Structure I
Amino acid sequence: MSILRIARDKKFKMYALTAILVAFIAVPSFGLASRHENLYVNAKASGMEDGSREHPYAKIGSAIDKADSNAEIHVSKGEYEENITLKKGIKLFGEDADSTIITAKKDKWATVYMKDDSEIDDFSIKGGHEGIFIESHAQANIISCSVRYNDGDGISIEGGDTKKANQVYIGKTEIRNNDRAGVFVSGPRRVVLMDSEILDNKTDGVDFARGVVSYFAGNSMKNNGGSGLVVTLDGSDIWTKNNSFRDNSREGIEVSSFGGAGRMNVAKAKFVGNHNYGVARLQKGGTAISIATWNKNLTFDNKAYFATNGLGNISNILRAN
């Protein structure tokens, strides 16, 4: 552990507390916000459909088409074969994730496409090119969902910026058995990912491109075909706490750097049974990065737990193309 820098300063504690508060602020406060309307959907609906409790729509897309901005759409259990786009301000609530299922009708499209200030709660989402695609700059919430068996990434987040107003929150969500990554962020974004299970995806559990700002806490990354978490350090600011990385086919965490400024802290993490390293440090680009710089930019607390990782706990600095 002599190669590690021990992060114990008050600044980290204050940052972590602030990040937790930001994460909870990101979750909608039910009952406090004024809504223009409530619409209802039931797969068994027949006859007249006007979106009322008595005459719900049979398709989620029909309710979205008729919804005003900031509408809440409540969906009864059942399987809905459709691809949907959540317009700006739409909140979509399922009866529960096990029995309220959206299956893509067109598998070359995302099952759910999310625009700004949209939210989806308590659904299973499957069968699309991506399970959920979040457009650039969109603020979005994904809560208590199951995103599985999609042909590409489970959740794909388009790069944009790191403003708090454009934050993506993912909480209490299972992301599994997707044909690429569980979560892929293609460029700079602010992402809070908490209390979720990311497992059995064919490539990485979570893949953050450079420039991501994230609070990443209470997650389990297990049995993914690549690494549990992949991070490009340059331009990023990532704080993690209480995560578990187990039995991934490569690393628990893979951290790459081209030598640019960036920051990642790993607190109270468990790394068990990963096939390569618990944590791999990869230098990219032509200019050598000093060990002092690595130890400044990538820090660990003294509560990290390592066991039975195939090539060791924390790698030396490895060169990568």
Structure II
Amino acid sequence: MLNEILATLQVLSLPTRTNFRSVTKREVALFKGPSGWGEFSPFLEYGKDEAAYWLGAGIEAAFGELPKLQRDEIEINATLPAVDSQIDVERILSWYPGAKVVKIKVGDDLEADLNRIQHAINFNDNLKIRLDVNGGWSVKQAEDSIAQIVQRFGLERFEYIEQPVATLQELKELNLPIPVAGDEVIRKAKDPFSVDLQGAVDILMLKVSPLGGIARSLAIAKHHNLPIVVSSALESAVGISQGIKLAAALPQLNYACGLATGKLLSNDVAELPIIAGRMKVSEVHPTGMLNFQAAPERITWWKNRIRDSFEVWQARN
């Protein structure tokens, strides 16, 4: 299997349309197996233990079987990075036609956050709003900031806040008027099955690549028995298509999914259209990859990373 992965490997550098997570180019490694294309795209700073789950997700896509699907399309949310001007907000939100929900990055500067939320409301007063902090606040900061945000905009606009604080204990200490979604608390856990989420989060976010694939994500969802949101890890269309399949395979899906993040890339390997705020389950056939080939030294770096991660994945399986 490792030889087949390396023989079909395409390492690409995809430019982004905004500075998202300080990323302006997204490096991804794609490979092909009997079931189709898989993706391996852990962020560059991740070590092999964490990266091995991403490789497992790619291996499942390329060599595994698709689970039974419960639906053939899913609703998506718009994703609004930390941009400041009304013009930038309107430009970015226009990339998500028909989206009824927006996830807004907040946490660095409350005044800028308030302005960004207001700009989104100015664009579409009917948008439901999710806030994403990536664990950046203390308990007190979270409670004080949300109090000010809710006081200004009203409680009914907000669907949930994602990972307002970093640790499980802090999540359990929080007292917020809006639901809390957990992302890093599961995604970064050594064992997602052993984390006690009772009293910590109301909603669980699943990201197929960092969690090791569709089958493992479904098992995590079943184990914790919480409402689920499926989101991306800024993959290319190959990885995103697996996220869509995960969302389509869940027994219940009551929230729009953060799976339209391909719109944050200037160029992607395939088109995943958004029609009336929804995306369809589809097989992705990458095209035009020659235009985005990474430099030779980066290809070598990714091959070595795959070898290291494959050893860890193989030991786990």
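Here semi-axes √(5λ) of the Cα gyration tensor in Å was calculated and came to 38, 19, 16; which of the structures I, II was it taken from? Going label by label, the one that fits is I. Can you spot which of I, II the value 1.00 was calculated from, given it is FRET efficiency 1/(1 + (r/R0)^6) of positions 228 and 300 (r between Cβ atoms, R0 = 35 Å, to 0.05)? Source structure: I. A value of -11000 was derived for helix-only ellipticity at 222 nm (-39500 (n - 2.57) for each DSSP H run of 4 or more, over all residues; to 500); which structure in I, II was it taken from? Derived from the structure labelled II. For the read-out FRET efficiency 1/(1 + (r/R0)^6) of positions 212 and 308 (r between Cβ atoms, R0 = 35 Å, to 0.05), a value of 1.00 was computed from one structure; give its label from I, II. Label of the originating structure: II.
Upon calculation of relative contact order in percent (Cα under 8 Å, 6 or more apart) from the atomic coordinates, which of the structures I, II produces 24? This figure was derived from II.
When mean count of other Cβ atoms within 10 Å over residues 52-59 is computed for each of I, II, the one that comes out at 15.5 is I.
Bear in mind that the values in this text are calculations on the coordinates, not laboratory data. Keep in mind it's a predicted model, so treat the numbers as computed, not measured. Cβ atoms are built from the backbone, for glycine too; each structure is taken alone.
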